Structures are given as structure tokens and as C-alpha cells.
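Structures for review follow.
None of the figures in this text is laboratory data; all of them are computed from the coordinates on show. Since this is a predicted model, take the numbers as computed values, not measurements. Cβ atoms are built from the backbone, for glycine too; each structure is taken alone.
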Structure 1
Amino acid sequence: MTRTRAPLLSTPLLSTPLLNKSLLTTLLCAGLYALAPGASAQTYPSKPVRVIIPAAPGGAVDTIGRVLAEKLGAALGQSFVPENMAGAGTMIGSEFIAKAAPDGYTMLVMTNSHTINAAVRKTLRYDPVKDFSTVALVATLPDLLLVNPSVPANTVRELIDLALKSPGKITFASAGAGSGTHLDGELFKSLASIDILHVPYKGGTPAVTDLVGGHVQMMFSNPITAIAHVNTGRLRALGITSAKRSALLPNVPTIAEAAIPGFESGTWYGVLLPANTPAAIVNTLNREINKALNSPEVRKRINGDGGEVVGGTPQEFARYLVEDIQRWKKLVEANPKLRIDD
């Protein structure tokens, strides 16, 4: 991985023209605040910083959180301490940060579960936009469209045709109701105008295991979980959800080029702080995160798992966050059964 400038977010991975103008205004104002003079960062950090990772150890967000913690600690001369806070589809971590002191000593390494929860949950114990200060979009990770080898489809188009011939017969697994892999499948179902049956699991690993075993027929999964099965022929990758092909699987076409123009999805990872964190602290962390993302070591780690380094400003991440929420809300509004009551 060669180092140039970390690509800035100009065209969001998950875009929609249906922006909520009040949310966008709120975030852009927050962005201007982050550029304005204010609290000094000259003494920041003067004590250890808690890095909340809203998932169990071992996953992609855990890896990214720990890499960032190590790099930030080395750059800023203080300990950045990773702390796993799993539960409730990352909502426990989000709520914790939303209610934390806005002093820069508690930060959240978040995934797109944050925006999906905002779209599918009727109620949240925090505001997914107003209760947070955006720092930086770190990386994106596409998903693979996978089928069991017994499925008589070798392309995305053939899979769609198969589903059209047998409505409701093809089962697709996910890591759970309201998860990113669930919403990937629902987006595919909606844009392809097909009827496929959702089978939720308690996590991505058991879902992939049952897909390999032939208990379900298809699913979306990140390359980290699935690539070993693809390489050994136990699963067949028909497409990838990113805008361009992955260097890990260059022969796997994007879903957009294979059958559904404009289809794009996947997971993102970013850093959030409590709302009203001083601008100087936000900018200090943003600067050091971008430096870390430009290091060959970090780029190799992220790219090696099939991810793409992003980087950029707090304002760009703010716009991305709003557009992601609105994109998934549009899908949920068209499919009210996706809404989760709790």
C-alpha cells in the first residue's frame, strides 16, 4: 500500500438525494464550530483517553479501534485505552458516548450500525446526530454476495432470475434483524424487485456456517468472515457491494456492474465524540487520525482485510452520517416491516 493523500469523501459511499435539511444544517453548523477558535488543545490529552469499541473483541471494528488507539497514543503521548462495550447492536456504546462528558477523554469507534439503528428503531435513548461530534470517517468495508455452491447461479443476474422464477423460495441469512447484512439483503431485494426470505442469526459467523452447510442459500458478508470459504470453494462469491472491484477478489464484479446499476453498500468505520466537544480537541484528533491512516502500516492492515482507507474532515463525515441515515430511512419507509419496536 503506497502512501499518497488519504482519499477525502467527496461522493459518499451510501448517497441519497433525499437529505433531511434540518439534520444537515445541524451537522454543518457543528462542522463550522469545529473550525472556529475555542478550547485550547495545547494540554490535550493530559490523562488517558477511553476508546469505546461497541462490539466484542476480534471483529473488524475492534481491530480498527485498537490500531487507532495505538497510533493516537504514540502521537499524542498519552494512553488511548481500548474498551469493548458490546451489546444491543452497538446502541450501548452509542448511548454511553452520548451521555459522556464532552472533554475528549471518551471517544467512540463506530460502524454503520449507528445509522442503521437510527433508521430501523422506532425509539433510541439518544439522538444519533445531535448528541455526537463527528471526528473522521476512517474506512469502508464492502460485503460479498455469497451463495452456497448448490445454488444454480454463477452470476448476480442468474441469481435474480432464479428468484423471479421461485418467489419466496430462496433464503438469505444475516447477522440478525436490523444488522447491516440484513439491510444489504433487503436493499438487494428491493432494487432487484425479487421476493427472498430473510433468516436472521445471532451473529455473522453462525450465519456463514449455515450457508456453508447449505441450510440457507445466500447472504451478504464481509470478506474477513467469508474469503477463506470462497477461496476453498465452499462458498461462491457472485458480486461485491462496493463501487469498484476489490483487489482481494479482482474477478468478482460489483453488483452495480453485474446487474443493478447504482447498487452500493457495505460497512463504514468512524470516530465520534460527545456533542459540544471543544473544536480544538476535535481537530487535534482528526489531524492525528488522518496521519495514522496515511501510514503504510495502517493502510496495509485495512486494505489487507478488503477495506478502503477514507479519512477527511469532521464536516465531510457529518454529511456522510446524515446521508447514510436518510438512505436507510428511505428503505425502511418503503418496507415498514423492517422497523424494530423495542
Structure 2
Amino acid sequence: MSEIEVPKGLNGVVVDETAVATTDDSGNLLYRGYRAVELAERVDAADVAYLIVNDRLPSDSERKEFAHKLKEHSGMDGKVSEVMKLLKEKDVMRNLRSIVSLYPYESKDDSDLLLEIAARFPRIISDTFRISRGQEPLEDVDASFSERLYYLFTGKKDAEKARYLNKLLILYMEHEFNASTFALRVTASTLADPVSSIVSALATLKGPLHGGANAEILDFFLGFKDEEEARNYVDEKVASKEKIMGFGHRVYKTRDPRAQFVKEEIRKMDKEAHIFKIAEAIENRMWEKKKVPANLDFYAAIYMHMLGIDQNLYTPLFASSRVYGWIAHYNEQLEGNKIIRPSSRYVGKTGREL
């Protein structure tokens, strides 16, 4: 078979099929055929997680069983807690990656193990964040999916803010063959175990060009005193042909519907917020100058800031949601598996002799 030259970064290259998610001709992100923004507006995040993993929204009995499985594995092994206390790791994503790798899981079946891994995420994140700051881990609460995550990530019980968080969790849950998902599928294609595959995804998500972007964008916003300074910054960056964080996407060329949905939710929370006005000024100027749309991370950073979530938890929160997309892709990869092993074009030296 002759080799095929493809663009660097696989831009525009279809490498496989998926039934989990796609973007339609109108630019709408679809989860198993449903519009993601409509799900975010009307459905509980736990139900969307079930949908992504199982290709259908749950019945009442399935919803209860799913919630039971997640709750069953929501605790923390005491020995792992001691390891976390010894490490006092401040980088939450680094610790999440490490603890997921070494955790003594109870599940024997891969399907159950995948859900157990996902169920462990929020507590690992919450505990490592608090331990690294000299605080005691929180006592868990019996609450809805989003209310529990909000409590574990902030230490506060607030049903209204949890409802706002619920929407963001849904929008972060899946996005076809993104970098972390593709990394997971490469690992899964070798028939590696679920833990190894999820760790591959976590390591990839950590990068600032992927999930790590949302944590860096907040500092970017907070650095401007007013809208005029923000617009001048855009002008300078455009003139010097430098990139601006939070703009551009491999899929969305004119509008990221997820970003616009989150923008409108922020407007409901506080349209007069200084940081929101800065963001709008930057977004409008970038569109005026470059016709490049803001992506989800651009407004998600403000969204989480306004919900009172610490900046160090932005990417871990992303992971707590995206893990359900990873589960779906792990299962899908194994259904018709073939090891992912592309070729490369050698450009190094030849003919060297000792």
C-alpha cells in the first residue's frame, strides 16, 4: 500500500468513524444526535453523561442505577489519601493523573472500571486541592451530580450556582476527535487497559493548547484595567501577527455555539461585571480585525470565575466532565479495533559511517 501525505496536525483528515459526537453543517455540536446547547439548557449533566456512554437518555430506573454506581465509587481509599498528604502536590492535574494511575480500583469488569474511574475524579481533585493548601478534605454530600461537584470544588452549597455549573459540565463533556480523546484512542487501540487509556487522555488535556487554556485565560482578562486597554492589546497583537488566547478552533471557523451559549449565561449572571465587559471588547475587536471567533475556553474562564471556582480547578473540572466522552470513545475504539500506527517521512541524515 502506498503512503498518503497528510497535513501536519492531521488538519482536515478523517481517520475513523464515530457515533458519539459531531458538528453539523450549521455549526451545532451534537451529542448522539442531540444539540449540546439544548441539552445544556434542559437536561441534567448526569443524564447527558449516561447518554454519551450508552447512546440513549436514561429511564427512571437507569438513572437511579447510574447514580448508584457513581455514588458507590465516590469515596477515597485511606492509603491513597495518605499518599496525597505526603506529596502535597499543588498541580491538581499532575496529581489527578498520578492518583488515577495508582488507585487500587475495586471493579473487575472494564465497563464498571471505566465508570469507577470517572466517579473517583471529583473526590481526587477536591482532596488534592485542599491538602496542597493545608486544609482538611471535605465530607462528601448526598446531592445531585452538579451540586456535589460544586460543593467539592468550592466548599459551598449553592443550588443556583450548581445549576449554572451543570450547563458548563455538559458543554465540556464531549467533542469528537479532540487531542485528548484521540490520545486515548491511540492508547486503547494497543489494547491497553482503561486506566492507561484515561491517563493518556489526562496527560494530553493538561497542555495549554488543549484543556490547560481555560486556566491561563483568566489571568489574561484580569490584566486589563478597561475596555480601551483591552482593544489596544488586540490591535498590537494583530499588528505583530501574534496569537491571542481563547480564539480560533479547528472546527468552528465563524462561531462557536458553546462559547455564545456560555456568554449569554454570563449575561444572565451579571452583564455589568467588569471582566465580562473586557471580554466582549476583546471578542468584538478580534472579529472586527481578524474574523476569528471566541472559543469555549474564552468565556468558560469568566464563567467559572463568576461561580467562585478557583483557577487551579478549571482544567480538572473540564476533566471531570470530559471523562464520560473518553469512556464512550474507549468503548467505540474497541468495537472495531485496529492499532493506530501512522507512518512518518524521514528528513534526517543518511549514509553516516563510524
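Tell me which structure, out of 1, 2, gives 10.8 once mean projected area of the Cα convex hull in nm², for residues 101-228 alone is calculated. Structure of origin is 2.
A value of -12500 was computed for helix-only ellipticity at 222 nm (-39500 (n - 2.57) for each DSSP H run of 4 or more, over all residues; to 500); which of 1, 2 is the source structure? Answer for the origin of the read-out: 1. 21.0, 72 is what came out when Rg and Dmax of the Cα atoms in Å was calculated for one structure; which of 1, 2 is it? Structure 2 accounts for this read-out.
Given structures 1, 2, which gives the highest value for relative contact order in percent (Cα under 8 Å, 6 or more apart)?
1
Set 1, 2, criterion mean count of other Cβ atoms within 10 Å over residues 61-68: the highest-scoring structure is 1. Each of 1, 2 could give mean count of other Cβ atoms within 10 Å over residues 133-140, but the derived value 27.5 comes from 1.
When mean count of other Cβ atoms within 10 Å over residues 85-92 is computed for each of 1, 2, the one that comes out at 17.4 is 1.
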